[in-house]
Each structure stands twice: as C-alpha cells, then as structure tokens.
Structure 1
Amino acid sequence: MEFQDYFPIWNKLNINQQNKMLRALHSQKIKKGTVIHNGSMECTGLLLVKSGQMRAYILSDEGREITIYRLFDRDMCLFSAYCMMRSIQFEVIIEAEKDTELWVIQSETYKSIMEESADLANYTNELMATRFSDVMWLIEQIMWKSLDKRVAEFLLEEAVIDESKELKITHETIANHLGSHREVITRMLNYFQSERMVKLSRGTVTILDEEKLRNL
C-alpha cells in the first residue's frame, strides 16, 4: 500500500497539493531502539507510521524518561516537526519500540499545503488536540493515580498491544514508560508476584491473573 492509502484526508487535497505532498516525503525503515527525533533542536518532519511501533517521551532534568504517547500503524506524529510549532516548550524524543517503516513529510511543504487547504488544517488541529489530550491524561494519571494502579494498567495495555500475556519487557523499560525508578518498579512487580498476579523471569513479565490486575 502507498502513502495515499494511509493519509486519511488524501482525497480532500487537490491534484497540485497531492503532487506537492508526494514530492516532500520519503520512506524510512527504522530499527528497534533507534531515536528518530531528539528534542526541539531539530525539525525531523512529520512522521506517518506505515507499520511498527514508536513512542514519544520526555526527559526530566535528572534524566528520567516518561512516555507521553505511542504511535502505531497509520498514526501521525506532529511533535517531530518542531519548526512548525515553535510555541511548544518541551522537548519530545521519538524512538522506535519495534522495527518500524514510516514516511517522513517535510515540514515546510506540509505547512504550505495546510495554509491552502482548510481540510488539512482542520485535520492537523484535531490531531494536535488529540496529542495534547494524551498529555493531559498522563498528567492526571501521575497526579491522582497510585503507582500500583498505573503499573497494572500498563501491563494490561502491553498484553493487548503484544497480543500475549507473556511480555518481553524489562523493569527498566516499564520505569521509563511510567517516569519511575527501576528499583520502585521491581518492588511493585515483586508484590504483584507475591499476590500471584504475575510471574517474573529475566526480561519477562507473565500475567497470571488478568482479573486481579483489572480489579486493581
């Protein structure tokens, strides 16, 4: 399938805008663990995921990570196009969680088409609103939900994403997603194991009792 099949409002662009868009993009294959965009000092361009999985995260002054949202097939990332949104005051890092194939759209061209097309402008604004809703949801989670509940929710989400109850994930990775310390996550997972909700082994967390996690 081509870019035209993945871009949701392709048919609302006129032929000149479509041609301009096609000239302004290129495809990339990204290996798992690769950082494709690093902070606000670069303008990578807009990212449209063809297949794979990426995450957007921020770093604290102490170097702790916290995931603000994730990207799957057909998802688009705007925060990698920093030069389009200079009012954004936080630095977002985009990393491939799995081997990923994507399109990179040149920011300036996208912006020029957006100035011509109300449909593209509306789509972009809706997407931006969705991303900020993700950030606000994250803030609410951190402020009001205890860590045990956040860890339980994360494990259940991972099981859905991986379509497996055997999660190939380290305590460090969970800590990075949730903005916590590895030692804290290890203590929490050990408690879950003592309650027979999960089983721990090297690099793996296996969900034993999904219902208990959901109740938590």
Structure 2
Amino acid sequence: MIAIISDIHGNFVALQAVLNSIDEMNIKEIYCLGDIVGYYSEVNKCCDELRKRNVKCVMGNHDWYMASNTFCPRSKSANDCLRYQREIITKENLEWIRSFPPIRVIGDISMVHGSWDNPIDDYLEPNKDYFEQISGKIFLSGHKHVQRLEQYENKIYCNPGSVGQPRDGNPKAAFAILENENIKLFRVEYNIQQVGILMEKAGFSGYYYGCLKTGAKNLCW
C-alpha cells in the first residue's frame, strides 16, 4: 500500500493534516507527484518533512522554476511567491528539489507531474486512446489540482488532487491511496485560517490565499 500526494505548494498546515491521515492508515511509503514549492510560505518545513520521510518525488513546474531560477509564464502572483521562497529556501532543500526526475516508473506504475508528453508542465486531459499508446497499467499525475480517477479497460488513471491548493470547489486537502490495483481518493480538513496568518506574517495579503477557503481557481493561473 502506498500513498500518493501532489501539489503541496508550501502549505505545511495542509501537508501535516494529510500526513496525519496517512500515518493513521499505517502507510510508510509515500510518493509525491511534484510541486512542493510555490504559493505558500512554509516551503522549508514541507521539504524537511518529506526528506525526513524519504518521500520520492517527481519534478513539478513550480519545482522546476525554483530549481532553474526561472519564473511562471502564466501568473504574476505565483512569481511573487516564488521570489519570497527563493529568499528563504535552504541550500539543502534546493539541491534536493534539483534532484527530482521528470518521471518515475515502478513496475506497471508510471508517475509524472503534467503528462507523458510533457512531464513537467502539461495540463493533461486523459482518455482511453491516450493511454493505449503508453506502456504501463497505472498512470498517476498531478498539476491540475483536481481529483480524478478513471478506468480505461485494463488501464487506470488517477490525479490525487492537491494537498496545498485544491481547485475543484472542495477546500479539503486531497490525496490518494494505491493498494495493488485499487485506488481510493481521500479528502481531509485542515486549518485554512492558520495558513492565512502565516501568509500575512510573510507579507502577503488575502489575495494570495483567499482561494483556499473555497477551493476556487482564482489566483491559480
């Protein structure tokens, strides 16, 4: 049994809630589908906790912006947050992020952040024909911040949703559990107000975290 998380985005309060749920299930093996950095203020705590647990990750687009000292072409607000995180991230955590591969394959399980055409930054619209062209049986990706689970004959696709910034109208943090070929989706409440307090202390207004209250898409692009 393994846990699948994605799109944490510096939201350590949400990450703690998800990890607590995973611990209650006595699951020791965790994989992250990218985007540990970006958006929220506790990037080092997120990295430190995942490193301590030996969580295996793939490279997300925000991780890539951090690792390559570049910026998001779509969002000024995302870049404001990246600038802040670049000032505070530790050398050890930066080097760890730079070590992420764009894809992980474990037997019949294939993991990316975006898609199998562009692993780091592609908003995948999955369908049966798409996965027929790719070897494997279970396909996991993040990036869209929307939980999704699809069965295509003998192939399975899952987006576990976002830990740190859901965009599907549900503000609860999201994750998934994979056992053999069975996948279950989960949501967990966390203290969104505390994230706002931490963001205010870091110098960010409610504009930067308001979407957390509703799981909305504003600010996300």
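Figures for the structure shown
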{"read-out": "For 3.0 (distance in nm of label points 7 Å out along Cα→Cβ at positions 80 and 160, calculated) the corresponding structure among 1, 2", "value": "2"}
{"read-out": "helix-only ellipticity at 222 nm (-39500 (n - 2.57) for each DSSP H run of 4 or more, over all residues; to 500) from the coordinates reads -9000; which among 1, 2", "value": "2"}
{"read-out": "Distance in nm of label points 7 Å out along Cα→Cβ at positions 48 and 96 from the coordinates reads 1.0; which among 1, 2", "value": "2"}
{"read-out": "Source structure (of 1, 2) for mean count of other Cβ atoms within 10 Å over residues 136-143, computed value 22.4", "value": "2"}
{"read-out": "Comparison of 1, 2 - label where Cα Rg over 2.2 N^0.38 Å is highest", "value": "1"}
{"read-out": "For 18.5 (mean count of other Cβ atoms within 10 Å over residues 72-79, calculated) the corresponding structure among 1, 2", "value": "1"}
{"read-out": "Structure responsible for 12.2, with mean count of other Cβ atoms within 10 Å over residues 8-15 calculated and labels 1, 2 on offer", "value": "1"}
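Laboratory data are not the source of any read-out in this text; all were calculated from the coordinates shown. Keep in mind that this is a model prediction, so the values were computed, not measured. Cβ atoms are built from the backbone, for glycine too; each structure is taken alone.
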